[in-house]
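Right after this note come the structures.
Here, each number is a calculation from the coordinates, and none is a lab measurement. Nothing here was measured: the structure is a model prediction, and the numbers come from that model. Cβ atoms are built from the backbone, for glycine too; each structure is taken alone.
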Structure P
Amino acid sequence: MNRPIIKTPAEQELMRESGRLLARVFAMLDDFVTPGVTTMEIDRQVETFITRDLKARPASKGQYDYPYSLNTSINEVVCHGMPSASRKLKSGDIVNLDITLEKNGFIADSSKMYMIGEVQPAARKLVQATYDAMWKGIEIVRPGTTLGDIGHAIQKHADSHGYSVVREYCGHGIGREMHEAPQVLHFGRPGTGEILKEGMTFTIEPMINQGTHKTKTKKDGWTVITRDKKLSAQWEHTILVTADGFEVLTLRQEEAR
């Protein structure tokens, strides 16, 4: 990868707009994602809302020849789950919806876990611990912090709950392109790696497993599952490094702090 791209104030404002619009997609989905809905219906709803209501573009569709507008990763699926017309969400499922949106040339990327119906306490614990781990990483972002500091904070929280952090997939710089420098690992050693600078934009998106961190990819070439078939969870936000800290560009209304 090349060096991280520092965004100008004007570019930062465009990224804020993309992030605000993406947060609206999840707000729309909160009432739509229910038992009985298929993941393909979710995909169609997301594409229609982004293109028709928000006058934006689902940036994942066509990226690397991916045919859909989002990833729907259920239970043991770690990431890149493909929508299906036959897979209905059922009570007890946990599902990650990972969505990207491009507006005015700039992309925002975020994902949220949904717990469907009556979810077992162990699954709820994993979902909450993963969310908290993401915020452990986000909250130390500021100029002078290193990527290793972020990864270490996330890994430490996951380890404290007896979980494991997926190694093969990571966060990434983002802007005009969906994947820019730097790579943002969710494990690491403090004081190592890229030093953060004001104007950098990247995602923090830990994937955390109940069991081993090892994964495998299914025959469709996209869907990544846990090797031991235990549950996995993920949350994601797009982050801007500010002069004295961070700004979550994809912050949802229920997360206002």
Structure Q
Amino acid sequence: MQTELLYKNPKTILNKGTGFLIDYSHSLNPYTGCSFGCSYCYVRQMPVSTFRKAEWGTWVDVKKEAAAILRRELHKAKSKGKVTIFMSSSTDPYQPIEYKEQVTRSLLEVMVDNPPDFLFVQTRSPLVRRDIDLLLQLKDHVRVSMTVETDLEDIRKHFTPQAPPIKARLKTLELLRDAGVPTQATIAPMLPSSEVFPSLLKQLVNRVCVDDYFMGDGSGGRRTRNLGIRKLYEKLGLEDWYDPSAYRMVIERLNSVFADEQIYVSQKGFAP
């Protein structure tokens, strides 16, 4: 799929943490738009997407001079109190264009020079391994949250055909763990998975977050319903997985290999 790139000059880059991210002082998005274009992405239903004429996943805005803006805003924010940052809430900071533009890496370099109290990096991309050198300098003030919605590659292809393969994400978690970068596996949004999924994760992480459409799309599942995702579950004969109570089965499976204090549900799993 061809991605249209636009280069923008934002006036600001740190946004106040609100709603689902109320536990954070700020959110930080290196890009606007996301070429992974996941079918269930709640951002499809938000103004940043609905006000664009092009389909979500086909365009990305690159934020020019992002590092200089962050350097200025981070200094100001820290002078006012504790700064905790969620990166990113409406894009993937390591989507393919990051290979070339390196906006995310430039932002990490700023934060290494002037560390926030905590940085949460949310991604589904193996590219995050490139920045292990910078992440290590943030020590225990950072956590990399790798989205692994399922262990079934055929399921991944049905729901997120443009996203990285599951195997590559699991390998990245292994590399991050071996390097000493704090990590977690995030099953969000929870997709149909196998019974051995928890055992795969147990080898790689000691912290797991589970979230679904009903808890995590910011509207009790309404945004996801508007996207027609249920039809895909019906087509695959997996309607039982599209249910507000389905996550409990995954929690039960996780409980067989993880301790209770290692399993987080929805918003608590994304908190600092």
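Each of the structures P, Q was assessed by mean count of other Cβ atoms within 10 Å over residues 28-35; the largest value belongs to Q. Using relative contact order in percent (Cα under 8 Å, 6 or more apart) for the comparison, can you identify which of P, Q gives the largest number? The maximum falls on structure P. Looking at structures P, Q, which one was distance in nm of label points 7 Å out along Cα→Cβ at positions 36 and 244 calculated from, given that it came out as 2.7? Structure of origin is Q.
Can you tell which of P, Q yields 14.1 when mean count of other Cβ atoms within 10 Å over residues 44-51 is derived from it? Label of the source structure: Q.
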